[in-house]
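These notes open a run of structures that come right after.
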Structure P
Amino acid sequence: MLVNTSAQESSKVLGGKFINISIEGSRFAERRLILDYIFEKNKKINTVITTFDSEFVSTLHNFSYLTIKQWDMIYDKNWVNDYNIYVNKTFLPYIFSTFFKLISGKEVSCENRDFDRPASFFAESEHLLGGIKNFVKNDYNLNETKSAVEKIKNKQISKDELNPKDLALIKELFDKDVIEPIKNHQDTEFIMIIAAYSVVKSAIAFQTNPAGAKLQKYFLKYLLNQNLPNLKVYGFDDMGFTDDIANYVDLGHYSKDINSKMLDWIAQKKGILTTQNFDEYWDKYEQKSKAFDLSKFLEELQKAKE
């Protein structure tokens, strides 16, 4: 969610010298690996800005995926077993695919990038900004909304809550991948932004998976209740921009202008969540998401598609 945030702008607005090493679609466990490596190489990290991606704690499937057991051989301290990847049938197709691209002269994903926003995608997606007519050009937006409306009509709502064993597993992973790095580096300030998805995406979450939405609330409160002095959690869902689809290229990702506004809000200390104001913030967010008319929005999308 921060791939479009400029490191140079962050340095100017917040001070210091930032680099942006966001990985699009990265889970908490992957970020933990990167943080561990960074702190091993450089003990003096002043500030880390990251996101709390609600959907990654809304299902056991998403969170158990974070254990990334398939890749553990690469990230442990034993270099000998790194070669096992070349005899693993899961990875061989990717290895051969990359190899044949290289020998055929085709471009592969390995490129030299700067650290301003190397993973940014705004240049390729700006044409989707501006409103319904542009938003619907992305078939994903229409299909996801349509699927959600059909689930609601057919009452295919996920109401089942996790059993205590599964919840304990998610909590163990959350402690390890999210909370531990913050506790282990008390001299580093951690700024965590709750991923500011569009109201459409939030509505889909609350209206089709209320059990998952309940988990999101649980882990946010759990995080705040840690009372970590070097952590600030920001919520921007009440700033208005999440209600305007013109700011979004898909259900979750906003324009780079929103990334800039977030930096300004952080500098002004706007949107900080605490144990005292969280319930009020969440209640408004939940009510807005539940009240959003997905059927009407789908009609607008289908009309714009004609």
Structure Q
Amino acid sequence: MKNIFSIILFVIFCSLNAQDFKAYQFYTQKGKAIKPEKLTKELAQYDIVFFGENHNNSINHWLQLKITEALYQQKNGQITLGAEMFERDNQSQLNDYLNGKFDAKTLKDSARLWSNYATDYKPLVDFAKAKKLSFIATNVPRRYASQTAKEGLESLNKLPAKDKSYIAQLPIKVTLETPGYPEMKKMMGDHADEMKVMNFISAQAIKDATMAESIVKNLQSGKTFIHYNGNYHSKEFGGIYWYIKQKNPNLKMAVISVFESEDAELKVPEKDYIPTDFNLIIPEDMTKTY
């Protein structure tokens, strides 16, 4: 009887192990699976790495942290961090936290942190703090993006010089040649007012252009700048990537794009899949942080 019970337990155990629950899979642009260790070695060869994200996906954020930790080791500490989630006019508050002048509560009270900061971005900031790394607040203050959406890019010319210092140098080129922007135009429909459409796209453009400028200004020879941003800001080599490419085509940049999939094996998607240098496939039903 004891032997039969043992056999039953063994069968159950084997059945459980036979089910492979994959949490993520990285692929190259050519569709070849790549392990995190190999990916990290590849990333170390670039000047800039864009790590796209779905803002509310827990595994996406965890991988950003783990890849950053691995890249730090690979580069012997020669990395700089930066993120869309921090705005230029909050750089001093962020620096004070990194330098130990602010505690976590003071940072929260003095800077405009995203609602999911504690779960999704604080681990990255704390890693930078522990390793004494620079963490750059790259994004334009949201009030200027909002102003652009309502009043257009030209309205920014009237701002005081200090305000303009938080925005990429004006004038900012806005064109539908930028990957992703035609998609935004299409989203607004064929009957949308043309001026409103361009103002909406321009609001996206000042974010992309400002983040691009922030990254380039903070590049250091021999260091890899890893930037965390919403997937849309670098998908299809558009957005931030596109603006940097216009300014300095010689920089070596890599884009990690993210795609959610219902496929349990996390194979390369057959639909709506335009790969970049490296591509992260994650389960569609992965735990969301909000």
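Derivation of every value follows stated rules applied to the coordinates shown; laboratory data play no part. Keep in mind that this is a model prediction, so the values were computed, not measured. Cβ atoms are built from the backbone, for glycine too; each structure is taken alone.
In table form, for the structure just shown:
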| quantity | calculated |
| --- | --- |
| Test item: mean count of other Cβ atoms within 10 Å over residues 93-100 calculated as 10.8, pick one of P, Q | P |
| Entry that produces 3.0 once distance in nm of label points 7 Å out along Cα→Cβ at positions 37 and 269 is calculated, selected from P, Q | Q |
| Relative contact order in percent (Cα under 8 Å, 6 or more apart) - highest-scoring structure of P, Q | Q |
| Read-out percent of Cα pairs over 27 Å apart, computed value 49, structure in P, Q | P |
| Per distance in nm of label points 7 Å out along Cα→Cβ at positions 85 and 133, the highest-valued of structures P, Q | P |
| Comparison of P, Q by FRET efficiency 1/(1 + (r/R0)^6) of positions 189 and 205 (r between Cβ atoms, R0 = 25 Å, to 0.05) - largest value held by | Q |
